[in-house]
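Just below sit the structures, each encoded as structure tokens.
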Structure 1
Amino acid sequence: MAAVTFLTRYLFVALLGRWRLPAALERWLGHIPTAAFGAIIVEGTLAPQGRVRLDPANPYLWGALAAGLVAWRTENVLLTMAAGMGALWLARVVLGG
């Protein structure tokens with residue numbers, strides 16, 4: 001199993017390692033991590049238990065809103081995480097979620 005995994009990865013790098021992707025394709029591929037991360041965040045915020053909750057009683061919306069505002073104003077990742085977690089905790093206490 002390890003040999004098969006190694007060979008598939010090695011052959012890909014060895015055979016295609018010298019091949020260069022077109023610049024437009026490289027730019028397009030650069031957006032994939034951001035899109036995937038955004039999809040994870042939106043799904044976890046809007047559908048925390050697998051069902052869409054767009055009501056004000058959704059504590060995840062309040063946490064995301066606080067994190068978004070702090071990120072926009074400060075551009076500080078640690079402060080953004082702390083604000084989002086703090087707002088989520090407070091919303092869960094107040095809203096009972």
Structure 2
Amino acid sequence: MRTNGILRYQIISETGFNDDGEPIASDSWSEEIPCSIKTVTNNSKGRYEDGKFNQASYEILVENIPIYIRRIKLERGGIALGEYPVQGLPTPTTMGRVKIIV
């Protein structure tokens with residue numbers, strides 16, 4: 001598979017307990033995983049009261065990744081594309097690859 005980017009997925013773990021005995025969650029990021037990133041949409045039509053923002057969505061193909069991930073960071077060509085929630089469950093495809101839509 002040709003790769004053109006890097007993916008990192010969020011790892012959530014418990015680091016201890018607060019004063020009430022409830023677990024405290026902390027997050028970290030996985031090692032860099034090579035992936036193929038395809039831009040589906042990327043425009044600056046998003047608007048809010050004081051300005052505008054960029055709207056983007058991507059399809060990512062990756063090999064050997066856990067299926068149950070919720071949030072990822074993308075980088076392509078040394079440029080950070082952002083941090084995105086995963087839309088639905090990642091879909092296994094042929095050849096042992098997983099398709100992720102953000």
When 1, 2 are compared on FRET efficiency 1/(1 + (r/R0)^6) of positions 7 and 79 (r between Cβ atoms, R0 = 30 Å, to 0.05), the highest value belongs to 2
With helix-only ellipticity at 222 nm (-39500 (n - 2.57) for each DSSP H run of 4 or more, over all residues; to 500) computed for every candidate in 1, 2, -24000 is reproduced by structure 1
Note: FRET efficiency 1/(1 + (r/R0)^6) of positions 15 and 87 (r between Cβ atoms, R0 = 35 Å, to 0.05) at 0.10, derived from one of structures 1, 2, originates from structure 1
Matching 1.5 (distance in nm of label points 7 Å out along Cα→Cβ at positions 31 and 63, computed) against labels 1, 2 points to structure 2
For relative contact order in percent (Cα under 8 Å, 6 or more apart), structure among 1, 2 ranking highest is 2
One of 1, 2 was used to calculate percent of Cα pairs over 21 Å apart, yielding 43; that structure is 2
Mean projected area of the Cα convex hull in nm², for residues 23-70 alone gets 4.4 when computed on, of labels 1, 2, structure 1
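We did not get these values from a lab; they are worked out from the coordinates using the rules stated. Keep in mind it's a predicted model, so treat the numbers as computed, not measured. Cβ atoms are built from the backbone, for glycine too; each structure is taken alone.
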